[in-house]
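Structures are listed in the sections that come next.
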Structure P
């Protein structure tokens, strides 16, 4: 397999910096323009740094009309045409945090869309769908030199204004970034009340950066 070029690494790292930092619009813009390059770099990394797919979790805030099925077997359309990647986590509490309307991370969304309720999706992704795994925090950009830590890349990127926040996300969220779902794909989801998630206060204490405690 051909090693990624310098340009390919630059594209891939830029995409990751935006995605991990939470600049989703910018990450999608890079993903839309450079989809093939990002996928090829990820494929090379999967070969160079093998991983075994395990269950991942995705927290969703959904309105009643987003769902179909029946209690105990609720389904939601997974495909979203405007997204170029899907963010998941190997840590279920992270998904719970995003799916909890009262949490610091999702409070603004639930206030703007008061009919939403939280749901958790659990599934094992196909290996070929993984674009980035949280264990790939250092990337072998230059042959023969030490791998480049993503935190160091964040330090010199003009759009990563809070590198401390970026490093916190990298450390705590155990993120697994996947290729987007295809038209017709569905996810089975569990209502937050049945998912066994901790309360919002406990999730905030676990996942909110300590320097932001009391700000929400």
Structure Q
């Protein structure tokens, strides 16, 4: 997959993330319940937002992983990660003199998830890429992106919100299975699409055999 398509996938991911936030805030339609009015099985704007948002996160993280495949990409990511860390106080407390505002929920996401995980992920990738250069290949990157998003979803939906707290409040006390299923669909659909586009081999076709004029055999 060429760099233009990789960047396009990343931009699509960013657009889907913003669309997910928009759906979560505006809630353009009513929730439909699969079983009576059991809140664990409510299918509404938030569930759609989860599906769309996680699809965007998966595509965005895949595109980010692919950007580490070149030396210039690695330098740009390190500079961007440090720049994001420098901007942390601004997102934490948005200045009143700024000509535009950013929703508090989005700023909270940037401060608690975006900047810390981007910086940590960049440092970890730079550390291990020399030992495992195939991490940035299309299929491994897609599987890592999907796996990371799914672990995030499960820890949040099966652990944090039911038993610890919901956005700083009391725990929910039950598992929202509809949101978990929405997350699963949103995460693994892009992975399957990406894997189908690039092929299911973890190594690109041109790298499968030594370049000696013929394949081994």
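A few remarks follow.
- Read-out distance in nm of label points 7 Å out along Cα→Cβ at positions 54 and 78, computed value 3.4, structure in P, Q: Q
- Each of P, Q could give Cα extents along the principal axes in Å, for residues 46-149 alone, but the derived value 46, 34, 18 comes from Q.
- Comparison of P, Q - label where Cα Rg over 2.2 N^0.38 Å is highest: Q
- When FRET efficiency 1/(1 + (r/R0)^6) of positions 30 and 118 (r between Cβ atoms, R0 = 25 Å, to 0.05) is computed for each of P, Q, the largest belongs to: P
- For helix-only ellipticity at 222 nm (-39500 (n - 2.57) for each DSSP H run of 4 or more, over all residues; to 500) computed as -10500, the structure of P, Q it came from: P
- FRET efficiency 1/(1 + (r/R0)^6) of positions 38 and 142 (r between Cβ atoms, R0 = 35 Å, to 0.05) - structure with the largest value, from P, Q: P
- In this comparison of P, Q, the computed figure 3.4 for distance in nm of label points 7 Å out along Cα→Cβ at positions 126 and 158 is attributed to Q.
Taken together, the values in this text are just the output of simple stated rules run on the coordinates, not laboratory data. As the structure is a computational prediction, the values presented were derived from the model and not from experiment. Cβ atoms are built from the backbone, for glycine too; each structure is taken alone.
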